[in-house]
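Student: Once you scroll down, you'll see the structures, which are given as structure tokens.
Rule-based calculations on the coordinates, nothing more; no lab input. Model, not experiment: these values are computed from the prediction. Cβ atoms are built from the backbone, for glycine too; each structure is taken alone.
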Structure I
Amino acid sequence: MINKFSPNAVDQLIVPWLQRTVSQTVTTRGPGQRFTGILSTISNRIGMQTMAGNIVNAAQQITGISSAAVIVPPRLLMKHLVKFKQDGVGIRTFISQHSAYMDVRFRNGVSDMLENVDNILRDTTVLTKAQAYAQRYAYFAQQAMQNLVDPVVWMAAFDHAHDIGVWKSAYDANRRLGEAEATKKADAAAAYYADSIVRQTQAPMDAAEISRIETGTPLWRIFVKFYSYFNAMLNLNAAEFDITKRQIGYKGKAGKFFYLYMMGVFVPAVVAEGISMAARGDFDTDDDDDLAVALAELFLLSQIKYVAGFLPGGSAAINRVVGQFTDVPYDDRLSFSPVLGIFDQAISGVANIVEDAVTTIVEGEPARDASKIIRDGLNTIALIFGLPTNWFSKPVQYLQKVEEGKEDPDGVADYIKGFLTGRSQPLKQ
């Protein structure tokens, strides 16, 4: 029956999905296993280094509420956001009792299982134990924030299933089994619907939720690193646009399409960029021209980069263009893979560390500032040993810059920005 509508769907979509769901892996074998193994290790370590303790990125997870509003009415999301604040533990317990999928998502049970099996099958040294610990908790900040968003979205979708007749249809279909059993079946149907909304609107977390474009050899995976979120948002917005087009057409219903644009593009793009810019202190200026530039970046450029991210390498291309109009050199290069771009910086850092060591031996002191040596040294540790250091690298760098007189923090707010981004504001003249 599927072949009647899509002849290639079974072989190219369904079977590969079943395979990665069973194996819980998104990487396929490719030529040169040793080389591809190295690529996988580099990609994994750079991912951990980028995300470990990344509070700004974790805060941006709140945009998942807006993404869910593409399908679920905002009033239900706001209702359960308030309820979750009042009794988060009770709500999570209720969800876990009704949804095995969400219970695993809360606990990340698959990763726990694989790690436990791995620990049983091999003896681990102190380093490998530390690497396993880093592997498990590198994304702790993102997971913690997502665990605040997911229950709100699930409960809102569970209520929405009642409003749109999912619960009633299941109840009526099973009424012959008795009221208790029919209610149980109806609750299960509503829970299944809520699971589907979380899958569609929130960040993918396991192999079963990854699209096929994100699977492949380690070399290909390098080019789609960090693409899961944008791919999910592309599929969400495209699907809802098509559904709306079929239901109401184009004429006379512009408000619905505008709503999809607001919830699916404008709000998540602007909120995420606003969080990042606020952490960098981009709004802390008295200059009208600088403020105008910041607002243009917030409301216009953020959306361009967000939509460009729907294609692998799209955001990098936009950043390359924007980089030609900035005064800093680090955004002037084009890299269609965030892994390759960061890896290039890391390799340069290793080379700089070696050069610093030779200069210190020959001349008695390094040529570079201590803050840069600290940054490159900690990045080197992360790359070589697989131990993410970025979570404390920026605070250490910032304190060193203060010591060197390159930063002049004015109060707690500047220290917070400095710890999050490595800088707060230029030294006052």
Structure II
Amino acid sequence: MHIEEHQVVPSRVAAYNSRKRTMSFSSRVCGACCALIVISQIANAADWRAPETQLADKIAAISGPGVIALDVVNRSSISSAEAEQIRRELTSLLAGSGIRVWQPDQAAVTVKLTLSENLQSYVWVAQIQQATTADVVIVSATKPASAATTQNVPPLTFHVAPLVSQDEPILDLAIIEGSPRRMLVLGATGVTIDEFRDGHWVPGQSLAIKTPVALPRDLRGRIFLRKDHLFDAFLPGLICRSSGLNMNCQQSDDPWPLETESLGVSGFFSPVRNFFTGALVPGIGKQKSAPTFYSAAAVPRQNYTLWVFSGLDGQLHLLDGINDQVATKIHWGSDIAGVRTACRQNAQVVATSPGEDSQDALQAFEFPDREPLAVSQKLPLQGTVTALWTTPAGDAARVVIRNSETGKYDAVEINLTCGQ
């Protein structure tokens, strides 16, 4: 493998784990020849002329004059309009080297350009395929210091709606809209079906969890509503399905849906511990696994979804389908959840953090780039968070708090609104 480096002058400037309170690019490209060309230190990401020129020159040097197919995939925070402009400028520069961008069925060379980024730089990766030869060109452009540091929009406000309080741990909840409304409360020993009467929830039928295996001490679980039966409850190494007025539990290694089922990504949960193993189904783009993690949140973009993982290593990991980036300066708690507020274009991530007097707090963040930006004040809680999950619709989150004064488990639903 031949590596060329160029300095470009910028055009412009075990036991139970207690839940805690540079882009790397690898390519396995097969072919008779594989060249990796790295062009670095291009300042000012807002002016793309330097990286466009360098990329066009290197593509031309590899492909030579002729017809190529160009596919541009934007997995960065660059806007769609900018990505299209980059494509047009690159096409124009290639034409100056005798290269015509045309339909794939009439092209001898195929170029797939991925616009990506890490915490410090924008990174463009061009995979050039011609016959049995595969080449990769990487161009990096340093982000301007001002990127994603300001936001001229009003802050978001938390609104908290109490749901239920009880002595036994609450793992998750699901609400069935109707008359009357019903709420499924997943606990350590069963599922309770509550009904909403006279302005408050009244406990109803209880379905016991009968398990052939011992459950972990630091128990976690999720419950999902179903169309052909009432619900499925996921517990470590176990799945419980409703059947009429009963519930049947059996051993299972089925993955748990991450955040909401509509996102289509599931993760395998350890049958004997309190975290996700990191194995994903079907995966995030080319990434079939994440570091071992406690919780995950999705940040949908126009062209892809950025996934945020709270890892066992105490780090925040960002996966975009190609890269696993570590936000070393971010110190959140173990529990995070994605929320999409109607009054804002960007999705939010609600994260726990230590508050005062050994109690937890919640705060909302957005990812306009790869650095989280706080978009709410901290919400102090009356205890510690034991569960934080996104609602099925994705527009709110449900939080379970171990109340430091009463010792009870208080479940609430939180929403984010613009203004007061």
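Student: Of structures I, II, which gives -21500 when helix-only ellipticity at 222 nm (-39500 (n - 2.57) for each DSSP H run of 4 or more, over all residues; to 500) is computed from the coordinates?
Tutor: Traced to structure I.
Student: Moving to a separate point now. Could you figure out which one of I, II the value 1.5 for distance in nm of label points 7 Å out along Cα→Cβ at positions 172 and 260 was computed from?
Tutor: II
Student: For which of the structures I, II does the calculation of mean count of other Cβ atoms within 10 Å over residues 156-163 return 15.5?
Tutor: II
Student: Something else now. When distance in nm of label points 7 Å out along Cα→Cβ at positions 372 and 404 is computed for each of I, II, which one produces 2.0?
Tutor: That value comes from structure II.
Student: Rank structures I, II by percent of Cα pairs over 41 Å apart and report only the one at the top, that is, the highest.
Tutor: Across I, II, percent of Cα pairs over 41 Å apart peaks for II.
Student: Thinking only about distance in nm of label points 7 Å out along Cα→Cβ at positions 204 and 412, which of I, II has the largest value?
Tutor: Largest value of distance in nm of label points 7 Å out along Cα→Cβ at positions 204 and 412: I.
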